[in-house]
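Novice: Multiple structures follow.
Derivation of every value follows stated rules applied to the coordinates shown; laboratory data play no part. Given the structure is predicted, the values throughout are model-derived calculations rather than measurements. Cβ atoms are built from the backbone, for glycine too; each structure is taken alone.
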Structure P
Amino acid sequence: MSDVARIRFTDYRTSVARALDAIGAADRLPREGLIIVKPNLTNADPPPVTTPVAAAEAVVEYLRAHSGAEVAIGEGCGKGRTIDTFRANGYEELAGRMGLRLIDFNTEPSVVSRCEKAKVFREMHMPAIAMEAFIVSLPILKDHSFTTTTIAMKNMFGLPPAPHYRGGWNKSRLHSPSTDQSVFDVCLHKKPDLCVVDAVTALTGMHLAGTPKRLNLILASLDPVAVDAVGSRLLGHDPAGLEYLRLSEGVHGSMRGIREIEG
């Protein structure tokens with residue numbers, strides 16, 4: 001059974017801390033090394049296309065309060081340059097104010113990860129810095145044109161460096177022949193260790209130009225499959241009907257027997 005916190009939003013600092021406390025996150029954090037917070041900054045558009053900087057700040061504060069590891073923010077945007085997405089959405093200012101390192105996965109040195117269980121990408125270029133780090137996936141809750149929903153698992157598309165997967169846009173090769181299978185594959189090579197989902201204002205209909213929907217929730221889980229299942233239901237979808245979740249069941253986590261912790 002996997003726990004998913006479902007906490008009513010009051011403000012980011014309070015609600016993020018309550019969600020992470022509810023799943024016992026503090027006890028699962030590394031005491032040293034590197035923790036990378038991975039928001040969804042697919043482009044330079046404002047929330048709810050992208051993760052609000054206030055959500056990232058609240059997560060960073062929690063991590064620093066409960067771990068001695070370095071905390072950084074990492075992204076590899078899907079369109080344009082990552083530094084521009086950081087700057088446009090306030091992450092550069094946050095980094096300066098809090099003394100954070102900003103990591104661009106699109107330009108970091110990469111290593112080749114191999115996994116025979118992958119559906120499409122048995123070999124995948126991944127940023128070396130991320131492979132040994134503790135990754136916190138911090139997406140905003142959204143519908144997606146290809147995978148129905150994009151939550152904690154699809155958010156990991158930011159890791160594979162753009163030079164190896166660029167086509168019509170920075171990560172276009174990850175979307176062919178099957179985006180669902182690519183979600184499964186990317187998470188085989190590196191899945192999130194902790195997930196915090198901003199479901200305060202979700203984006204419905206489409207991941208880049210949808211309709212905002214106020215849900216006033218923060219979700220958190222150590223199980224990316226479970227939190228994506230709960231988030232998908234909040235968007236009105238049956239998780240059992242989503243291919244990437246069916247593929248991931250029993251591999252990356254489980255959507256069976258979820259215990260939702262409300263607060």
Structure Q
Amino acid sequence: MIFKFNNLSNSNSCIHGVTTKICNEPQKFSLAMHTGEDISISFDNRLKALESLNISTDTKVILASQTHSSNVVIVDDMSTAGWESMDDAIADCDALISTKAGVLIGVLTADCVPILLFDNEKQIVAAVHAGWRGTKANIVAKTVKIMQEQFGCSNIIAGIGPSIGACCYEVDSKLAKEFEQYRGAVSSMNGNYMLDLPLINRFQMIEAGVKDSNIEMSNICTGCENENYFSYRFEHGCSGRFASFIGIKE
């Protein structure tokens with residue numbers, strides 16, 4: 001039910017996890033509240049997800065209304081947002097940074113790239129949602145820079161979660177051209193262009209100053225492993241979403 005990164009698991013103060021799709025659970029264990037599914041079932045699934053992380057269901061959780069933007073918001077209070085409904089979700093935002101212990105932040109995805117960031121010394125975490133638009137706008141590098149410049153983070157650890165892989169992400173030549181500066185991120189298969197968004201986000205973090213050795217890739221493609229993860233592309237506009245959470249223990 002929960003995927004975890006080895007590098008983030010090495011710290012006793014970091015809570016994190018990526019939920020999965022579970023076909024025999026209600027709504028296949030989707031945590032989405034913005035796609036027309038039964039919100040009460042999605043909330044029950046969210047509570048089960050917290051239990052799977054071995055943390056209290058009373059934990060403050062903050063989620064955003066994701067819009068494929070490059071907007072980054074620093075969470076500076078202890079108020080739950082976007083958890084029981086989308087009405088109070090942080091508006092127009094695709095990356096959250098938290099400095100508060102006892103707060104969990106997260107992003108919801110179904111092919112886009114979820115990225116979790118953590119600085120053990122400064123006790124700062126971030127959750128990033130990077131589709132092709134956010135990746136083009138360098139949202140993960142922008143998030144890293146804010147962590148560095150505003151909080152003095154110098155040793156950020158990163159986990160790049162399950163997302164559509166280059167094996168399954170076919171794009172047109174116009175979109176492929178947008179990312180051709182990233183060596184190895186655009187390939188050709190049977191005359192079609194294939195785009196490696198996880199790799200591009202890795203490159204962007206390295207360019208922003210994150211050590212290559214600090215970045216862990218899940219190497220899970222949501223298309224290839226559609227039985228375990230929601231895929232908008234492979235499910236033809238599915239309503240399900242899985243979540244990637246991160247926080248600092250109190």
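Novice: Which of the displayed structures (P, Q) returns the greatest value of distance in nm of label points 7 Å out along Cα→Cβ at positions 37 and 101 on calculation?
Specialist: When distance in nm of label points 7 Å out along Cα→Cβ at positions 37 and 101 is computed for each of P, Q, structure Q gives the biggest number.
Novice: Comparing percent of Cα pairs over 14 Å apart, for residues 53-108 alone across P, Q, which is largest?
Specialist: Ranking P, Q on percent of Cα pairs over 14 Å apart, for residues 53-108 alone, first place is P.
Novice: On percent of Cα pairs over 15 Å apart, for residues 77-132 alone, which of the structures labelled P, Q is highest?
Specialist: For this comparison of percent of Cα pairs over 15 Å apart, for residues 77-132 alone, the top structure is P.
Novice: Work out the source of 16.1 here, i.e. which of P, Q gives that when mean count of other Cβ atoms within 10 Å over residues 29-36 is computed.
Specialist: Label of the originating structure: P.
Novice: Tell me which structure, out of P, Q, gives -6000 once helix-only ellipticity at 222 nm (-39500 (n - 2.57) for each DSSP H run of 4 or more, over all residues; to 500) is calculated.
Specialist: Only one of P, Q returns -6000 for helix-only ellipticity at 222 nm (-39500 (n - 2.57) for each DSSP H run of 4 or more, over all residues; to 500), namely Q.
Novice: A further question follows. One of P, Q was used to calculate mean count of other Cβ atoms within 10 Å over residues 93-100, giving 22.9; which?
Specialist: The value was obtained from structure Q.
Novice: Moving on. From P, Q, which structure was FRET efficiency 1/(1 + (r/R0)^6) of positions 149 and 237 (r between Cβ atoms, R0 = 30 Å, to 0.05) = 0.20 calculated on?
Specialist: This value belongs to structure Q.
Novice: Let me ask you something else. Of the structures labelled P, Q, which one yields 2.9 when distance in nm of label points 7 Å out along Cα→Cβ at positions 21 and 69 is computed from its coordinates?
Specialist: Q
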